[in-house]
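FYI, it's all coordinate maths here, none of it is from the lab. No experiment lies behind these values; they were computed from the predicted model shown. Cβ atoms are built from the backbone, for glycine too; each structure is taken alone.
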Structure P
Amino acid sequence: MPVAGRYADIVDAFEQAVPSLDADDLVRTVRKHSDWDTVETWTIRHAPHGFLRYWRNDPTALMAISGNTASCVSYLMGNHVVAERMFRRDPRVMGLAPLRVTISQRMGEPVLFTSDVPSASFASFGDDHITAVAHGLDRKLAELLVLLGIAVPEVLAAL
């Protein structure tokens with residue numbers, strides 16, 4: 001999806017909207033109060049827009065060595081509370097969760113925001129419960145795109 005704006009500003013806006021998982025804090029919290037309600041409460045507090053970043057990779061500098069001029073940063077983002085609702089039905093869902101997101105720009109071209117479409121990915125399990133949860137992720141993703149000023153693609157807008 002094309003995004004209006006400067007690459008660095010879009011990356012910053014995404015990273016502000018989707019905070020990085022503070023695994024140390026989550027582990028400390030769970031050790032004090034070892035129950036799932038604690039995990040849910042912690043996640044709601046730390047993922048204000050429904051998602052956390054689990055991983056970040058910026059290959060731009062490395063790729064520039066070979067003469068590439070594009071900028072790119074990739075992420076894994078998700079919500080472990082939502083993922084658990086699918087995991088309990090089929091643990092193989094973790095091969096598709098968290099979701100992949102890429103923000104990229106080729107020299108002189110617009111910034112592009114690319115992501116998995118949760119319902120398309122998780123439908124492959126053939127489980128109506130998993131698919132329903134994935135449709136909820138579609139809606140969360142659409143809300144995030146609106147927050148970031150990114151046009152919601154038809155595949156998500158139809159939900």
Structure Q
Amino acid sequence: MTPDMAKAVVDHSVQYGRREIATTAKVLAAVPADRLDYRPSDRCMSAGELIWHIASSDCALLNGAVDGVFHFGGERPEGVETPAQLAEWYTRNANAALDRCAAMTGEQAAKMVDFMGVFQQPAAGFLTMAFNHSIHHRGQLSSYLRPMGSKVPAIYGMSADENPFAK
């Protein structure tokens with residue numbers, strides 16, 4: 001990938017990513033604070049595990065694209081205990097990571113980055129990977145919401161609970 005191509009991928013991904021971050025934050029915030037232990041089966045993450053996985057992994061992937069190294073997991077920051085607080089933390093930190101991505105030069109965006117010894121790709125590719133990962137798990141989380149007694153926010157278009165097109 002040439003530096004010009006990589007920078008174009010980053011520029012597009014940053015614009016796209018801002019919308020995805022806002023949508024993901026709505027889904028995170030929709031999780032009832034008293035249902036964080038909910039899981040649809042023993043093979044699934046609990047809602048609490050899943051919301052932290054989404055938020056922390058998005059930030060790790062975006063920052064890793066810039067830094068060339070990935071740091072996953074870790075503990076939730078102090079004071080981030082409810083889904084609403086996590087949605088605020090996520091919005092702030094994912095957008096800050098996206099700002100760092102936007103500042104990459106074409107050469108930085110085209111630089112090959114190793115993903116934990118599994119594969120390598122240009123740094124720009126990790127922005128797409130971050131949002132694909134987020135969308136996948138956001139869909140998983142949205143399927144938890146109604147069984148937990150919550151409403152499903154509009155994600156792409158409307159949901160049965162939210163219609164952004166209604167006047």
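Tell me which of P, Q gives 39, 18, 12 when you compute Cα extents along the principal axes in Å, for residues 70-109 alone.
Checking each candidate, the match is Q.
So helix-only ellipticity at 222 nm (-39500 (n - 2.57) for each DSSP H run of 4 or more, over all residues; to 500), computed for just one structure, reads -13500; which one of P, Q is that?
Numbers: P: -13500; Q: -19000.
The value was obtained from structure P.
Computing relative contact order in percent (Cα under 8 Å, 6 or more apart) gives 24 for which of P, Q?
This value belongs to structure P.
Comparing structures P, Q by distance in nm of label points 7 Å out along Cα→Cβ at positions 14 and 134, which one has the largest value?
P
Compare distance in nm of label points 7 Å out along Cα→Cβ at positions 78 and 118 across structures P, Q and report the one with the greatest value.
Q
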